Structure P
Amino acid sequence: MLQGFFVLLACQLFGEALALGLSLPIPGPVLGIMLLVLYLFARRRPSGPDAADHESPLGLAADGLLRHLGLLFVPAGVGIVQSFHLVLTYGAAVVVALIGSTLITLVVTVFVFRLVSRGVSGSAAA
């Protein structure tokens, strides 16, 4: 399990180092996730993409973090309770922004899916 945490933290560290060292406009954690995906593709097993690997150190570390994911929401809840006057003041604007951004995300996702599915269909026919 420690080896899995090491892989996760190493990807996070390298992502932060790349973002800061190269002054990239992408946040370090996003680069870290991209590095983790590249690592997972590099060590993919021949058993196929559907085979779950929960017994690997990385799988155990990820499962352990996911089991306790709810704890990560405690600081956000405390912040909301402490700043409740701001929630009352700006709550309507936040709700509108959340609904609007969700709708925009859905529309863009459908557009990208249709674009990719056309590309996949076109390459399969060729």
Structure Q
Amino acid sequence: MSLLKLSEEDAEWLGGTPDQWLSSGPSAVVVTRGGEGLTAYTRDGAEYRVPGEKVDVVDTIGAGDTVNAALLHGLSARDALSAASLAALTAEDWGGLLRFAARAAAVTCSRAGAEPPYASEVAGD
């Protein structure tokens, strides 16, 4: 299993498209869009999008790392750390996973410094 997570800014700088990146190897690509949310693209051509969580932003340092950690935590909790299990995720699974990551990033942004939340602070899905 491989997962490519990058910000919209990183994606613009690198060039290419999610389809091109997927053809290079990752099982899924997740693009973060700050307060606008996250989008996951999968090899089967699916696209899953969730809005960002509304929060009073104090500091954005660490938000991207928090998203990455939350995605991996969520995939592990779903026993989806292989290419086959990642491919088997449903739209409901992706929605829950992306909402969890968006909530985690929002908590990080609500704090000074790169201080990610504990899993209990973003429970759900």
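We did not get these values from a lab; they are worked out from the coordinates using the rules stated. It should be emphasised that the depicted structure is a prediction, and the values quoted were computed from it without experimental measurement.
Taking percent of Cα pairs over 21 Å apart for each of P, Q, which is largest? Mind dumping the intermediate values first?
On the way: P: 68; Q: 34.
By percent of Cα pairs over 21 Å apart, the leading structure of P, Q is P.
Comparing relative contact order in percent (Cα under 8 Å, 6 or more apart) across structures P, Q, the highest figure comes from Q. Among candidates P, Q, the computation of mean projected area of the Cα convex hull in nm², for residues 17-64 alone that gave 3.9 used structure Q.
If helix-only ellipticity at 222 nm (-39500 (n - 2.57) for each DSSP H run of 4 or more, over all residues; to 500) computes to -12500, which of P, Q did it come from? The partial results should precede the final answer.
On the way: P: -26500; Q: -12500.
It traces back to Q.
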